[in-house]
Structure P
Amino acid sequence: MTQDLHSDIQAPAKIDIIGFLARFAPLIFLIVLMTGFALDEPRFLTPLNLFNVLRQVSIYGLLAVGMTFVILTAGIDLSIGSLVAFAGLVAAAVSKGGLSNRFTVGAGQEAASHGWYLAAFAAIAVGLAGGFLQGFAITRLKVPPFVVTLGGMSAFRGGALLFAAGGPISGFEPGFVWMGQGRIFGQVPVPVIIFLAFAVLAHVVLRYTRYGRQVYAVGGNPEAARLSGLNVRAVTTSVYVIMGFFAGLGAFVLAARLNSAEAVAGTGYELTVIASVVIGGTSLFGGVGTIFGTVIGTILIGVLLNGLVLMNVSAYIQQIIIGIIIVLAVAFDTFAKSRRRTS
């Protein structure tokens, strides 16, 4: 009787600390970081500064949303900074009325200018084409994503330098500039609205659509996905096309925000974007991650850099800190993945 009684008593469920941290660590770290900066520097929590942080990370955020799709399939894209520069220059030239007018500034410029929507379409079209070419090379030519996008980084940067002819393109019509510098309700920057709107859209696609489940399946186990009937090649190509779309959109917003486009734009974006995605909990091994985590990771990096600036920390030290955080995030991801395999 006593033995039966003991057998009926269930052992208390163990709390999976590692699993909890793997899921909520970015959000917890963001809250702790904001609290620490607010206590040290009263200016940090002012609406002006918070909106400034969001505006600064909006471009990175758009790119990080696209990068989440790529990394979920265990891929990588090192070309985004170069593609942003190339697409931004094309958008700028379209806005100015064509190649012959791309360096025109001042009187007569607005008469030759095309609408901002044509400039946005041109930037996105360049991004889509770049993404498709890289996805095609990865899936059809069977070249590793690292090598393809490394080559793309060089090729797109060269194309940007050739297109720019050694100089920036600047001085756009007011509608174009408003998309990067405008504010809604007098407070909320337009780039922030664009970033959050597309983040929500991407979240819905990944979580509630069949395509989203296919992306996770390909990243989790591509061979099993293929045997279950999924077109792994098409899904893999599509995530690079999506990355290209966000690169084009980000290029347009960046050019509008700066009122200028140049061949050196986007330099070093790869590090920050990949860091945002990985810190947000998306596994470099594929199959695990969310858009919500990416948004948190993007804001976390923005808050960290902004707080360090307010504390007068050297820009060189800031880069060291970001590098250390990336290594720690990947190390934790590796540990959590190995633990899931053994459990």
Structure Q
Amino acid sequence: MDIALLQQTARRMVAPGRGVLAADESHPTIGKRFAALGIEASEENRRVYRQMFFQSPGIEEFISGVILFDETIRQCDDQGTAFAQLLASKDIIAGIKVDRGAKPLAGHPGETVTEGLDGLRDRLTEYFQLGARFAKWRAVISIGDGMPSRASVETDAHALARYAALCQEASIVPIVEPEVLMDGNHDIDTCESVTTDVLQRTFSHLAAQGVMLDGIVLKPSMVIHGTGAAAATIDEVAERTLRCLQRTVPAAVPGIAFLSGGQSDEDATAHLDAMNRRGPHPWNLTFSYGRALQAHAMQTWGGAPEAIETGSQAFLKRARCNSAATRGAWESSMEQATA
């Protein structure tokens, strides 16, 4: 374990003004998104699509790290440069998704547990050699009738902690991602209660596994209403989320990179901005968005070679807006500005 490298990498990932691009969609996930736009879900199209982001001019001003999929970390750009090497040349850290998805939790219908611990030590060694300096593992918590169960929360928190310990052993910073899903009719009070419990149990398990907190990045969901409930205001989401974090997240954690979790592009940006306007905080608050950074760019590109530049500009506009939000400097007028 290289403690200095872990601390340095974690700080770089959450540096002011920069955030993490989640470009780690599995083949089925990106396949569905491509299919909706009539794009063939071939390996080459996936490569070209991700290259569009990585080669965007000035991406390093807004993006500190990119989470890659197993296929992507083994791919190269058109010039034959490995993507991890291309990113490193721009002072962007390559990361890797290492979980193998959420599977049904035995004895608890409707709930899941994330798998992928078997063989993880060896996979992390290989990923380090391929250039990855951080990793991601997503736990999924559902709110519903009788959910989440104690078994669901404890099982996923324990798996997150074991994953994090293995990452640090390999000198790879773990992104710890306990996502409380927006799906459901629950109100924001319920979300705050569940999220508080999930984070408390996650940090308890991290401590039990001896995980070094200044060598992790937390990637939580925001405290927000369910998709079927009355919408909370931007200010309420910001206040509730900060209150939850202040009660659960130790100051030793260098930064919190929120997931967008099904929010609209602009809502995800506005909520992050509102939280940063209420600073300073013990941790840097930034973003680790996937769809909220990519959706408009994917639509703009549409699989057409001649649309690469306009797709890249659409991505850079969203990255620029979220970079401003990390400083509490985003304005809604930026959404109408040209890229």
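We did not get these values from a lab; they are worked out from the coordinates using the rules stated. Predicted model, so just to flag it, every value in this text is computed and none were measured. Cβ atoms are built from the backbone, for glycine too; each structure is taken alone.
Suppose helix-only ellipticity at 222 nm (-39500 (n - 2.57) for each DSSP H run of 4 or more, over all residues; to 500) works out to -14000; of P, Q, which structure was it derived from? Don't skip to the end; give the middle numbers.
Working: P: -24500; Q: -14000.
Of the options listed, only Q reproduces it.
I have 31.8 for mean count of other Cβ atoms within 10 Å over residues 82-89, calculated from one of the structures P, Q. Which structure is it? Checking each candidate, the match is P.
With distance in nm of label points 7 Å out along Cα→Cβ at positions 90 and 314 coming out at 1.8, pick the structure among P, Q it was computed from. Intermediate values should be presented prior to the final figure.
Working: P: 4.1; Q: 1.8.
Corresponding structure: Q.
Looking across P, Q, the calculation of semi-axes √(5λ) of the Cα gyration tensor in Å that yields 39, 26, 17 traces back to P.
From which structure (P, Q) was distance in nm of label points 7 Å out along Cα→Cβ at positions 42 and 330 calculated, if the value obtained is 4.3?
On the way: P: 4.3; Q: 3.6.
Among P, Q, the structure yielding 4.3 for distance in nm of label points 7 Å out along Cα→Cβ at positions 42 and 330 is P.
With relative contact order in percent (Cα under 8 Å, 6 or more apart) computed over the structures P, Q, the top value is the one for P, the highest of the group.
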